[in-house]
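Participant: These are the structures, in structure tokens.
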Structure 1
Amino acid sequence: MTERRLKETIATYNAVASDYEQRTNHLAPTEELPRFTRLLAAGAKVLDAGCGYGRELRHFVDQGFITYGIDLSEGMLARARQRTPEASILKMDVRKLGFQEDFLDGVWCRGVLHHLERNQIQKTLIGIKRILKSDGILLVICQSGTGEAKVEEELTCGKPRFFTYFSGSELATLVADSGFALVEGYTYNEKERYGTGRANLNFIVVLARKP
């Protein structure tokens with residue numbers, strides 16, 4: 001997957017931001033959010049790395065966390081700023097995080113790493129580890145599968161997104177090899193969780209801690 005493909009994916013999110021929010025706002029990861037937040041102290045500093053239109057940002061703000069959000073889609077960032085004005089929201093590449101070392105208590109990274117090239121994942125995870133405090137928490141959610149794919153679907157009005165797919169064991173190994181201690185990992189099916197009308201897609205969840 002080339003840098004051009006990532007730019008095309010970002011362009012798609014820019015073009016469909018408002019519609020994408022309407023179509024997916026009800027699909028919050030309600031099981032994963034408490035798994036993540038229960039490991040954080042009151043007033044913790046939390047980064048939503050790839051915050052999109054701000055659905056989870058809103059949750060973190062409402063939980064009383066000091067909340068940061070980053071994304072590369074201007075369209076999504078505009079929605080996030082409107083939705084969560086209390087959060088600090090920045091245009092930033094998850095591969096080039098501009099936060100100081102040992103700054104954050106938690107990093108939430110949902111639906112982001114699967115848009116990167118496979119050979120960029122471990123370096124990105126090491127960068128996340130750098131900005132987490134000792135005992136900081138990371139939660140990653142990615143689509144499960146094999147290989148890479150260009151996906152054009154109704155969800156994005158037929159516009160393309162590019163995906164790198166992982167197995168659960170592959171993603172868990174990448175996280176562990178980046179210096180994290182694994183807390184738990186599992187896979188869920190979107191159709192089984194959210195019901196009729198959803199895609200038959202599997203998602204991997206990895207929860208980890210910086211030693």
Structure 2
Amino acid sequence: MKRLASAATLLYWLASFGGLVLLYGVSNWLPSMMRSAGYDLGPALAFMVVINVGGIVGHLAAGKLADRFSAPRIVTLWFLITAVTVFLLGVHMPLPLTYLVVFLAGAFLFSAQSMLYAAVAAGSDDRNRATAMGWTTGMGRFGAVLGPWIGGQLAAAHNETLGFTVFAAAGFASMVFMLLSQAPGLRAPRRTAAGEEAAQEPVSA
């Protein structure tokens with residue numbers, strides 16, 4: 001039982017790490033990467049507004065869907081869609097289409113990480129839920145440091161557009177980690193603070 005919990009916990013940590021590499025890398029370097037992809041300064045800065053508006057809408061939708069279909073499933077799908085949309089930003093498209101892709105990227109990018117914490121809460125015992133969320137958040141912060149650093153290194157090498165591929169790969173890796181965390185062999189029964197077994201099927205916290 002403890003081995004199963006440890007494996008699932010490690011997968012959550014890795015998913016959080018990759019998610020924050022993606023989130024902080026994109027949110028800090030998006031204007032620079034878009035400029036490198038051939039967009040003018042004005043639209044490149046406007047993309048920051050659009051991606052954050054998408055984040056607002058994405059959180060509202062993700063919360064509702066996580067309550068209905070379970071947070072782990074939504075997080076897995078969200079990371080996959082985020083990886084695809086971020087990768088597409090490296091392809092120079094007509095400006096209206098680019099705005100749409102940036103909006104979609106924001107809708108899934110920010111809410112994926114938030115729903116990850118909901119998934120951790122749903123998969124934890126009442127006795128250690130706060131500890132699990134604290135450790136997942138803390139380990140993920142290494143990604144929050146690494147993401148902007150990667151963007152800076154790519155900018156220094158005048159290869160900012162490679163960031164779209166790198167950060168998309170981080171999102172894809174987080175999707176894989178979340179998918180593995182839901183393997184039947186890792187779904188040990190959860191227990192409440194009173195020691196009672198809870199249902200195995202996770203729901204959003």
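No lab work stands behind these numbers, since they all come straight from the coordinates. All values derive from a computational prediction rather than experimental measurement. Cβ atoms are built from the backbone, for glycine too; each structure is taken alone.
Participant: For log10 I(q)/I(0) by the Debye sum over Cα atoms at q = 0.11, 0.12, 0.17, 0.18 Å⁻¹, the calculated result is -0.50, -0.59, -1.03, -1.13, so let me know which of 1, 2 that is. Don't skip to the end; give the middle numbers.
Facilitator: Details: 1: -0.47, -0.57, -1.28, -1.47; 2: -0.50, -0.59, -1.03, -1.13.
The correct label is 2.
Participant: Hey, mean count of other Cβ atoms within 10 Å over residues 126-133 derived from one of 1, 2 reads 15.4; which structure?
Facilitator: Values: 1: 18.9; 2: 15.4.
Going through each structure in turn, the value belongs to 2.
Participant: If FRET efficiency 1/(1 + (r/R0)^6) of positions 118 and 142 (r between Cβ atoms, R0 = 25 Å, to 0.05) is computed to be 0.75, which of 1, 2 is the source?
Facilitator: Numbers: 1: 1.00; 2: 0.75.
Source structure: 2.
Participant: Where is distance in nm of label points 7 Å out along Cα→Cβ at positions 46 and 166 largest, in which of 1, 2? Don't jump to the answer; show the numbers that get you there.
Facilitator: Values: 1: 2.1; 2: 2.8.
Greatest value across 1, 2: structure 2.
Participant: A value of 20 was computed for relative contact order in percent (Cα under 8 Å, 6 or more apart); which of 1, 2 is the source structure? Intermediate results must be reported in sequence, preceding the final value.
Facilitator: Numbers: 1: 20; 2: 40.
That value comes from structure 1.
Participant: Identify the structure, out of 1, 2, from whose coordinates FRET efficiency 1/(1 + (r/R0)^6) of positions 54 and 174 (r between Cβ atoms, R0 = 30 Å, to 0.05) was calculated to give 0.95. Mind showing how you got there, number by number?
Facilitator: Numbers: 1: 0.65; 2: 0.95.
For FRET efficiency 1/(1 + (r/R0)^6) of positions 54 and 174 (r between Cβ atoms, R0 = 30 Å, to 0.05), the value 0.95 is produced by structure 2.
Participant: From which structure (1, 2) was helix-only ellipticity at 222 nm (-39500 (n - 2.57) for each DSSP H run of 4 or more, over all residues; to 500) calculated, if the value obtained is -10000? Mind showing how you got there, number by number?
Facilitator: Numbers: 1: -10000; 2: -27500.
Answer by label: 1.
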